[in-house]
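Chemist: Next up: some structures, all given as structure tokens.
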Structure P
Amino acid sequence: MGAHQGVRIFVSGAGRGIGAALARRFAAEGARVAVNDLDSDAAKSVADETGGVALPGDAAGEDGVAGLIAQAEAALGGGIDIYCANAGVPTGGGPDAPEADWALAWDVNVMAHVRAARVLLPGWLERGEGRFVATVSAAGLLTMVGAAPYSVTKHGALAFAEWLSLTYRHRGIHVHAVCPQGVRTDMLAGTGETGQLVLAPTAIEPEQVADAVLDGIADERFLILPHAEVAAYYGARAADPDRWLDGMNKLQRKLEGR
């Protein structure tokens, strides 16, 4: 029997990529998984593969996430033990990015986490246990050239995960922030030349991220780094911000030169 035998798990954005890998990995350990995705066919495919339940829909909007959590609780037998806030959007551009792009990034990358926690926390606090897994990104610890909305909102996602952890850890709420660099998914493919320059050289498979998540949960680590080198980058950024910014600016200039 796996470490998650019978555990009830909700994974958003689970039709492909990291979310699908998480659903498969948890299911392999005996978990009962609710597979959410905007793409109903993709959600059904992963659910059928994992023996889970497909819950297509928007897990970002306030009414949408509340409805999906209610459906998942009913389908999984009365509750959710682990909520994986995995869905995200890689919005690029700078201050000139359209208002709609900024709003979408805030909605999916940050407020989806806030709204899910708002629904889940009362029940978790009442029973003294719950686990929130936020797929953030190394961009939340560092930044991403060419993608201000993504970088800013991923910092927000990390900040919210930190706040949840420091506020509720003594009441049985476990929180994890998953911060990979490049992962070979459709999202990476959509980042274009920037992604090819910065992320592709060290990109890993979604299954490696899922393995890191399961290891991080087992070790009760808040910060889960599928790319171990990110810890050193994060430390360098904190120790000498100007030197780190100079290095990132070199990347920016290299991108502009291409």
Structure Q
Amino acid sequence: MLIKESHQDVSTEAGGDMRIFLFHPTIDGYPQAKFPAVVVFSEIYQVTGPVARFCRQIASHGFICAAPSSYHEFTGPEPLDYDGPGTDKGNEWKITKKLSAYDEDATLSVDFLVSLPTCNGRVGATGMCLGGHLAYRCALDKRVSATVCYFATDLHGHTLGEGKSDDSLNRAKDIKGELVMIFGKRDTHVPPEGRDLIRKTLHEAGVTFSFFEVAWAQHAFIRDELSKGRYDPAIAGICFEMLLELFNRTLRSELGPRAGGDGKVEDVC
């Protein structure tokens, strides 16, 4: 499936305009096609190349993807570098930003998606690292039917946002959609006791969830860049199939009536 990319700048009460990067699937000959939508939350580096490619992968299977820039209060929408200074900035802003501002970003992103005439009204969420935690919090919105969280950080320690005292796990009962949690067993950001706490909390809260721990995976193992030597394409591919299974089963597409011919074929590379 082909993809059109654009962006929308949305005003926020927290400060600054949040840029939402949009990755929209298209099907030739179906101008009225409606698709489910997915909010894709980034890691601490904002919407980097790996995050954009992740969005394209999802969009190519028939999901409208919206990736919000999380640090609009502090900087522009440009990504941070995967280096020491970029990591330091991302980690600093992660705990400077208010928890209410993270939630506003999620609400505005869902609002934006469901306002699109091409959205069928069903919404999922996903994200990696910081984005895994933000996807979890997005699942607190009853409009979100399915969520896949990759190595969600700060969830077990309640340390997201200003004051490092989030209520994410305490609100597990508010999740009404289905949830998938994926971690690497060698992830030092979320140690074994942290993963055990998350699993236990979700179970006791009655959440419908799946929980996967990959034996040899480290933190950020789905990020397709090699500067930190953790990317595992084979395992990342298997985990992506888990995402597709959940989203295809719970969200689905509606093509509408076919219109026009077979489309223009271009003899170009």
Structure R
Amino acid sequence: MDYGKLETVMRRTALMAGAKIMEIYEADDFDVRAKSDDSPVTAADEAADALISAELAAAFPDVLIVTEEQADSHAESARNFLIVDPLDGTKEFIKRRGEFTVNIAWVEDGQPVRGVVYAPAKGRLFYTRADGSSVEETGDLVLDTVGTVAPIGVSAPDNGALMVVASKSHRDQATDDYIAKYAVKDMTSAGSSLKFCLIATGEADLYPRLGRTMEWDTAAGHAVVTGAGGQVVRFDDHTPLDYGKPGYENPFFIVHAPGVELKAG
């Protein structure tokens, strides 16, 4: 893979998809329907998916693209592949809470090594550079001109006082019970893959996820966390979370700064 080209294409494509999503988000109304698994989908999910798929296929014609909105892709597999969630946080989108993201990642030998997470309503853009390091770009986020880019890095936590981030839409008792095993300084919540980005920037130290997720939900955020020096591990045995699993379904997992002393589940 040409990582320089990948960085450019992923960044540009995410910005384009974000603009399309915001057109629909800012309309007076938009249709919401249920998919076969009863999860919601909107015109924004579908428009962003069509745009991203076309851009990635044009740039990387011989690469498998796995995307949430195209069920046929979920039956395919490859050693290296692109994986997309065109609108992560559809519930946040529907509730007009702004905490939704565009996610595109490149998986290589079971690990997401490059990725972009764009929160268009928040104006926050995180991605891995060609060298694998993670950055946040600020400013006007112009399509063909890279603005001010700042390296990001995970915290060096004090295990006596951790900042913990949890899901806004999927918080449950099991998660609370696990968090209670730690000395917690404060809690914050965020929607979609922004939780990964809070770990990557050092704004939080620990994010446990005890609930069902798919690889397209996590791959881009995982890549950004890794490029910022963080780790994403399975909840059960604390081994690295890998990708390309059957059906692209994840086990429970934990995202953390390396200095956090993980507790057993």
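FYI, it's all coordinate maths here, none of it is from the lab. In this text the structure is predicted, and so the values were computed from the model without any measurement. Cβ atoms are built from the backbone, for glycine too; each structure is taken alone.
Chemist: With Cα Rg over 2.2 N^0.38 Å, for residues 19-74 alone as the yardstick, tell me which of P, Q, R scores highest. If you can, show how the numbers build up before the last one.
Modeler: Numbers: P: 1.06; Q: 1.22; R: 1.27.
The structure with the largest value is R.
Chemist: For distance in nm of label points 7 Å out along Cα→Cβ at positions 11 and 83, which of P, Q, R scores largest?
Modeler: Details: P: 1.8; Q: 3.7; R: 2.4.
Top value of distance in nm of label points 7 Å out along Cα→Cβ at positions 11 and 83, among P, Q, R, belongs to structure Q.
Chemist: Could you tell me which structure in P, Q, R was used to calculate volume of the Cα convex hull per residue in Å³, for residues 35-162 alone as 99? Show your work: numbers first, answer last.
Modeler: Numbers: P: 111; Q: 99; R: 172.
Answer by label: Q.
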